[in-house]
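Participant: Right after this note come the structures.
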Structure I
Amino acid sequence: MADIHIERDHQLGLSGARKLAWRWAEQAENEFDMSCTYEEGDDCDKVQFTRSGVSGTLKVSAERFELDAKLGFLLGAFKERIEGEIVKNLDDLLAKKKPAAKKKKAG
């Protein structure tokens, strides 16, 4: 079995992170045929995800996303590619949430 561990810090607060995690779960279900369950907590949420050959958890807090996944034997051969897709999807969602940089006024 191959393991994947990804951490991303953010400044969204829990409610903002929760919205982003819901979007991530919807994307995982639609694009990768995952089955996701979302558990809200007082200071940390958990998204459990699974499909044939993959299972894991995305922990969502006010400051961080932490994803742990286990890949079965067959998918283990594609660990780098799968990890790359997860990182890209999470980073894309986080990039959309960053505030736009303020432009300086000319002269």
Structure II
Amino acid sequence: MRFVTAGDFTAEQAWGAQLLASVDNATVRLHWTDSAYVWHVNDGTEVFVVVDGVVDMHYRDSAGEHVERLVPGTMCVAGVGDEHKAVPVGEARILVIEQAGSI
């Protein structure tokens, strides 16, 4: 049994992560960041949950570019082929569940 307080977690660099668990072929990681991630497309489904801070999720679809503000408790599910980038507003901690080895 292990207990983690998300607000206490920091990393040496943006998007540094602590592996919390591996379940079948998926990982559950807590990320800390204070800077934007790059535009990317995941090779598997990604579940993104803000647990501390605020993150603006930028995404592109056939209608153009959009931004959705994520606050603690807000979840985002990015499917295969969904182009997106996360941009924190200050520091943020995010729980990410994705296929093991995913980019």
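Participant: Taking Cα extents along the principal axes in Å, for residues 47-94 alone from the coordinates of each of I, II, which one would give 31, 18, 12? Each step should come with its number before you reach the end.
Facilitator: On the way: I: 35, 19, 12; II: 31, 18, 12.
Going through each structure in turn, the value belongs to II.
Participant: Say we calculate relative contact order in percent (Cα under 8 Å, 6 or more apart) for every structure; which of I, II gives the highest result?
Facilitator: II
Participant: Which one of I, II has Kirkwood radius over Cα pairs in Å, for residues 23-62 alone, as calculated from the coordinates, equal to 12.7?
Facilitator: Values: I: 10.4; II: 12.7.
That value comes from structure II.
Participant: Consider the structures I, II: one of them gives -13000 for helix-only ellipticity at 222 nm (-39500 (n - 2.57) for each DSSP H run of 4 or more, over all residues; to 500) as calculated from the coordinates. Say which.
Facilitator: Checking each candidate, the match is I.
Participant: When FRET efficiency 1/(1 + (r/R0)^6) of positions 7 and 39 (r between Cβ atoms, R0 = 30 Å, to 0.05) is calculated, the result is 0.60; to which of the structures I, II does this value belong?
Facilitator: It must be structure II, since only it matches.
Participant: Next question, about the same structure. For mean count of other Cβ atoms within 10 Å over residues 15-22, find whichever of I, II sits highest and give me its label.
Facilitator: Numbers: I: 16.5; II: 13.6.
Result for mean count of other Cβ atoms within 10 Å over residues 15-22 over I, II: largest is I.
Values quoted throughout were computed directly from the atomic coordinates according to the rules given, and no laboratory measurement underlies them. All of these numbers come straight from a predicted model, not from anything done at the bench. Cβ atoms are built from the backbone, for glycine too; each structure is taken alone.
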